[in-house]
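In structure tokens below, several structures.
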Structure P
Amino acid sequence: MSKIINILNKINLQLFNNTNKTSDTDLSDEMKTYYDDNLIDNAKPHLVHGQFAQKRPIPKGKGKTIEFRKYSPLPKATTPLSEGVTPSGRKLEVSNITATVQQYGDYVEISDMLELTAVDNNLVEATELLGDQSGLTLDTLTRDILNAGTNVQYYDDSVSSRHLITSANKMSVAVVKRSERNLKNVNATKFDDSFVAIVHPDVAYDIKSDSNFIDIVKYQDATRLFTGEIGKISGVRFVETTEAKIFRGADLSASARTLTVASYLNKVITLDETLTADDATALAGREIIVDGVHYDVVSATTTTITVKEAPATNTPADGDVVYPGEAGAEGRSIYSTLVIAKNAYGETEIEGGGLQNIVKQLGSAGASDPLSQRATSGWKATHTAEILTEEFILRVETCSTFDGDAN
């Protein structure tokens, strides 16, 4: 047994040696490739929001601005051809949409107490954790850009704004078919035979029990599955992720989610509760809902809230509940389901410089680490995303049986 350990120690000493070059501070090319691939493989399962994008590589030395190209559709050619006469034809109309890339990254530090064979195991563990972190980070960056789009369907289009969506306005077959109809009406292109919806598990719960929902195990053809795909309704395929956006207003005070009206006069709501100075400061600039009316808060004291405009109806009265107003009615969380058509948005690619794993060995820092006590493993990514056609990405906002936290 001791002989085997000695052999392993020799192998690991050779593997992590500086190959007789004290100035060579990185791992060998083979090890860098291994860890790079490991990090990218661990990042990919989390890149749900980016998988339907136009992909653009990030070449070196070409600046920080990336260009996405958008082709305008050709008009109908309804004029009959004249015999023997070549028509004028048309030129392709191409518009460019540019976005500026940014760098993101993080690292972990590994102490010298994790030696020899333990160092290798912990580098792998660190790389897997960093892969998870990088994937979730890049996915969130893309998600938030897509959720800032202007093409919105509130419930089934029967609701005019987010703060009017109630707990009864859950995802349903009718809502899904409405979103499909809305994309069809702008001549959006499907992925093969369907549009794609990115949905939170809470929302998936509300639709999966419907008989119209077809689970992926019941697909009749050899359809290529997307990452996270769970099934379909009509012409919309669903991809599930816990990272689907949830909008939710913060609690109105440190001790309570809601407040209570004592009285109202000239845009000033007097409260039953007494707030702390910090609570009052935090309320300025926020939104509230009272008796179904949405208000912008101008300022607050420990006992009052001043709103921007007086209500036309439903004046706040004694006993009315004051709810957070940044999401749904009565402070409910609003779930975003992104229903996406082909060529709706673009994103940079993670390979080829878009995502890198960077490992520094024990002793690689020279005089700044004189006792060779620290090794690090980290990631660095250059990333951006951009909506190319607003009409081709539809944000469907609903409530759910559940009431999840903002993400």
Structure Q
Amino acid sequence: MLHLAAALALTALTSPQAEWPTWRGPTENGVAARDARPPLEWSETKNVRWKVELPGLGNSSPIVAGPYVYLTAAIDLAALEADKLVSAQPGPPDLTPQRFVVLALERASGKLVWQTVLKEETPHEKGHVTGSHASASLTKSGERLVAFFGSRGLYVLDLAGQVLWSKDLGDMSTLATFGEASTPAVRDGTIVVQWDHEGPSFVVAFELESGKERWRTERKTDSSWGSPVIAPVGKSVQAILTGSDATRAYDLATGAELWSCAGMSKNPVNSPLVQDGLLLVMNNYQGEVIQAIELATARGPVDEEHGLVWSARRGASYVPTPVADDGRLYFLRDSIGVLNCVSLATGEEHYLGERLGLKDVHASPILAGGRLYVTSREGQTVVVRAGDEFEILATSMLEDVFDATPAFVGSEIYQRGRSFLYCLAEG
């Protein structure tokens, strides 16, 4: 019987469903697998399976595949030589040499399995005080890991940490030197990289296996920090990107622009969301905007007659990306702990402006086990019942700073803080 239990546990650990392959999860929309049963509450002394110190700073989210947790980090070499806790800096390190790495840890224990150094270099820009030099998250596609460090390059590794190929796309010049954060999207053997900055902007696609550039399309926009999403629409597949003033879709096969929707405010940070045939985009910088676009009918200039289903001008999120399921759209106001819930199809309000008791929120909310999990930078997580009525179920606290979106796999939560990685699970 013990052998059977062990076998079942191993199967659950390594099954395709027991993965969090991108920063937005198995369906790339912030919703955990239906069988996810994460803990309701925790503390430093309750429901922490393990906690390990990380060898560097990073706002990138952990991803989970089989028995391993993967993540990226930037290690300040000056702090390392001084034997300081390099992940505990109050903001991005000064312009000192950095070691850019990909890490693999045992999911069962948090033990470091391998660390691959991709580059050692001094960044040309510092970045925002809440940011990091490793803010783009990994993506697992098949037997490959896609790692993006912006101006430090794009890399594809195998699951043992061997670098298969890399690309240098140049140096970004970001608005107010706020840094870089966009995570590439991967679908059908193609990597899509969004390169929006104060210089010539573009979107570029590479072949996952070989690194061959498939296409590159100029973008008339400036700095943004959102990540592209890829969605099948009819007989085509679209790569969709937000940007200052407009959201645009490109043919994944050719890079040709398929449609654009005006009205986006400046320098968006959060990422597009695709759910039930709708694309949701929003921003809360130099103007609040929320737009819901029906992908099947979007073409040319998108408006109320060609794809724009509904829009709103209040309550929009800034940093955290929204999440939707069961016909409901959940999003935070600006980057604070004020929660909104509306009908995904119509924008009709279920509730607006409900306070969570949180201060600053940069991590994106996650839906798991019929609950919405929202984590603040200050270490608090509030769990809200998913549904039309607002109800707080629990509040938990950890002693770290949290900017990364957590990963939810089975009965576990992997929460990446500024100094530590936690595995949270009952028992």
Structure R
Amino acid sequence: MESHTTGQPLSGIRVLDYSQFVAGPLATMLLADLGAEVIKVESPRGDAYREYEPLGDGQSRRFIALNRGKRSLVLDLTKDSDRAASQALIGTADVIVHNMPGVRAERFGLSREAILELNPQAVVATISAFGTEGPLATYTGYDLIAQAYSGLLFADPRPGQKIPQRCGSIPLADITTGLMTVISVLTGVIDRPRRDTAPHLNVSLLGSALLTQIQDLVRLESDPPAQAATVSLLHDRGEAKGRADELEPYYGCYETADGFVALACLNVAQRQRMGAALGIVDPWLKNPQAPVLSEVEYQQRLAIKTVVAEKLRDGGSSHWVDLFRAANVPCVEVRTLEAAFADEQVDKNHLTQKMEQPGIGEVEVIGSLMTIDGAPLSATTRPAPSLGEHNREILTALSMPRA
């Protein structure tokens, strides 16, 4: 199947990216994949992620992962001449993305008022830690801060856990914020023709961290008062979570003779087919997460989970995957990221791609995550830029030559 390479949805849209770290760069990388021209405006020190571990061949893997498809322009916005160049560039932009606190944005000519004066048709998407209102509106925060403040670090406690931890050390708030920023930008671009001035939008890490917990984010009047995140509460919830996990045979991971498999049965029919494939009978399969009514019931349900675990340890992962797939039961082997990168399913869906990264050579990175009219959208193969790599060509086009 050929890639969708012409008429990309955002062709002709110029995006100025004044952000750094994860959320903003992820958003603008995805916009580049959609066909936007993205200019990454950096300070003379560059995006802090350029120096962030892990480093490979003198370059940051994390920076490469989040910044392909862009051109880099270095401007020192503390200087009048460089702010003038920034203002000239803003006048040409369709979209501006930044994650600067309000005071810094105002100092650098990126406040809402300054951008409106320069280019009332520029859609502006700002990223903040805690939103634009309230006592923490001006407070600096990152993914861990948002996860901690939002309750996300308490979302998956484990028995014996002494300190709250991010799940898999994954920046869920950052990544979700990046995706929400893309949605905001696309909304602004669509809405722009119907307004006298383009919209200015804000996405917060706090809001995104709450979004990741949406399934549990419903409060009732009868709910007990909120509890403080104490050590004892972490332990209590960890023990309760562990006890519940002990009894859930249909949605979780199991050890096999040579690895691990994940089983996910979310409806009664799937659970029935899983039970039939393993030769087990479970009186609680209609609601395996129902509260336990007695210690006797607890032991009976635990025995069912134990039998499932014992059976799965008797065969290899591929055996169980084949058996459960034949029974139309969702089951896969548990993989490492490295194995997933090399997987045929990932390759067939163009979820990774190769590009030439100067100074390193060929690298494999994430590809486009969508198809258009049945064909994969061709993600940009422009490598992550070196710091200030495109100063001359960008500033010359603005009639502001600079070495």
For the read-out distance in nm of label points 7 Å out along Cα→Cβ at positions 79 and 175, a value of 4.8 was computed from one structure; give its label from P, Q, R. P
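Comparing relative contact order in percent (Cα under 8 Å, 6 or more apart) across structures P, Q, R, which is largest? Don't jump to the answer; show the numbers that get you there.
Working: P: 26; Q: 15; R: 19.
When relative contact order in percent (Cα under 8 Å, 6 or more apart) is calculated for P, Q, R, structure P comes out on top.
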For mean projected area of the Cα convex hull in nm², which of P, Q, R scores largest? P
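Given a value of -7000 for helix-only ellipticity at 222 nm (-39500 (n - 2.57) for each DSSP H run of 4 or more, over all residues; to 500), calculated from one of P, Q, R, which structure does it belong to? Working shown, then result.
Working: P: -7000; Q: -1000; R: -11000.
So the calculation was done on P.
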Supply the structure label, taken from P, Q, R, corresponding to distance in nm of label points 7 Å out along Cα→Cβ at positions 167 and 327 with the calculated value 2.6. R
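In terms of mean count of other Cβ atoms within 10 Å over residues 239-246, which of structures P, Q, R is highest?
Details: P: 20.5; Q: 23.8; R: 13.9.
Top value of mean count of other Cβ atoms within 10 Å over residues 239-246, among P, Q, R, belongs to structure Q.
Every read-out reported here was derived from the displayed coordinates using simple, explicitly stated rules and does not represent laboratory data. It should be emphasised that the depicted structure is a prediction, and the values quoted were computed from it without experimental measurement. Cβ atoms are built from the backbone, for glycine too; each structure is taken alone.
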